[in-house]
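Just so you know, all these numbers are worked out from the coordinates, no wet-lab data involved. Quick caveat, the model's predicted, so the values are computed rather than measured. Cβ atoms are built from the backbone, for glycine too; each structure is taken alone.
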Structure 1
Amino acid sequence: MRILLYGDSNTWGYDAIHVSRYENRYGQILQHMLPNDTIIESGLNGRTIALDDPFEPGRNGAKSIRSVIKTHMPIDLLVINLGINDAKRIYSTNEYSIEKGMRTLLNKVFQPRLLECGYAMPKILLVQPARMHPDYIKDHEKDICFGKEGYQMMEQAGTHLKKVAKEYGIFYVETPHLMAGAYDGIHMNEEGHILLAQILKRKIEELR
């Protein structure tokens, strides 16, 4: 299968401690676990589900999803792992914003002209994003950026994404034990990447 991972900095593999990119990120681990499949990584730092970043243009996931899919067609499975950036207080969002944003993104995916080259619609898998680590409050910048409201949004994100997946008849995978690392509270550490790869491998095998 050709599997497209569409996500944010955790998909890109951002290493908060060294301000670099993990080589051992979940996309690469998944490729090692599934050598007969092609894993395509499309992670972008700061990518939101459907919001425009006023300081960093081009981060709106709903606006770029179609071009990314068209770039990598044919795609058998689209894995969407987004949500943490939507919890930033600059967007004045609440827990329902993730739900509304994902509907906006999926409406772009399901537009008929996406398949104008004759390829079949890929299966779609929504991933419950990693929960914020409570130690985010120790990072002054992250505390201001996300606050208690952002933390609570991510605690409830899975409930809302699961609801959207059911509405659209697409697949969903829960990651209840997946949490960001303690260093900055929002980016997964290497253990998190390994855990997510294991979860996705099991789900992908179910979907074959």
Structure 2
Amino acid sequence: MKRAIFMELSIYASIARLVARRPAIPPGATGFSFHKPVLTILIVFIVVSAVEIPIIDLIVHHWPVVRIPFLILGIWGLTWMFGLLCAFLVRPHTVGPEGIRVRAGLETDVALGWRDVASVARDLRVEEQKLPRITEIDGHPTLMMHVNNETNIEIELEGATTVRLPGSGATGGEQVVTRVRLWTDEPKGFMDEVRRHL
């Protein structure tokens, strides 16, 4: 319940940030988007959600007891999808004086200080199937922050590092990793900014 409430509040906070043009980027840091591979899908879902509201309303408008809950549910669903898109836009990965922040969706925000980072490299990988968030790769427990099964940046950590992830179980809560793989729409700019600090 606590997690559901947090996600709901994050939706409205993301919309507010987009309207106010205040992305969640720490002072002195630079943001790097990761939404381009899924942007079309998100827009399609938003359009479908918007179109289905008047269609369903037209079908059930003679029955107010049915109509009102469907309207509320439809508007909530549309707001949620729009808020998810806003979260992608206003919560980018960041590189700055304090280190790298790796983000995904509404909840994931992993802060890696420069003292934890051994190296950062461009390395495009496309997986045949979606891997779990925590995956063993070449003997290294790796945090996989892929988009459409793709990653293009690999962060090698100085050693076993504890990161906190949303949820619980095998891929949530506190996890120990030695590598982080992520996708960014701007790998060159990401690497240029890393070189300024690392």
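Going by FRET efficiency 1/(1 + (r/R0)^6) of positions 80 and 96 (r between Cβ atoms, R0 = 35 Å, to 0.05), which of structures 1, 2 comes out largest? Working shown, then result.
Working: 1: 1.00; 2: 0.70.
By FRET efficiency 1/(1 + (r/R0)^6) of positions 80 and 96 (r between Cβ atoms, R0 = 35 Å, to 0.05), the leading structure of 1, 2 is 1.
If distance in nm of label points 7 Å out along Cα→Cβ at positions 8 and 176 is calculated from each of 1, 2, which structure is the one that comes out at 3.8?
Computed on structure 2.
The value 0.95 for FRET efficiency 1/(1 + (r/R0)^6) of positions 48 and 128 (r between Cβ atoms, R0 = 30 Å, to 0.05) was derived from one model only; which of 1, 2 is it? If you can, show how the numbers build up before the last one.
Details: 1: 0.95; 2: 0.60.
Only structure 1 yields this read-out.
Out of 1, 2, which has the highest value for FRET efficiency 1/(1 + (r/R0)^6) of positions 24 and 136 (r between Cβ atoms, R0 = 25 Å, to 0.05)? Intermediate results must be reported in sequence, preceding the final value.
Details: 1: 0.60; 2: 0.20.
Once FRET efficiency 1/(1 + (r/R0)^6) of positions 24 and 136 (r between Cβ atoms, R0 = 25 Å, to 0.05) is tallied for 1, 2, the winner is 1.
When FRET efficiency 1/(1 + (r/R0)^6) of positions 104 and 120 (r between Cβ atoms, R0 = 25 Å, to 0.05) is computed for each of 1, 2, which one produces 0.60? Don't jump to the answer; show the numbers that get you there.
On the way: 1: 0.60; 2: 0.90.
Value 0.60 for FRET efficiency 1/(1 + (r/R0)^6) of positions 104 and 120 (r between Cβ atoms, R0 = 25 Å, to 0.05) corresponds to 1 out of 1, 2.
Between 1, 2, which one scores greatest on mean projected area of the Cα convex hull in nm²?
Working: 1: 10.7; 2: 13.0.
When mean projected area of the Cα convex hull in nm² is computed for each of 1, 2, structure 2 gives the biggest number.
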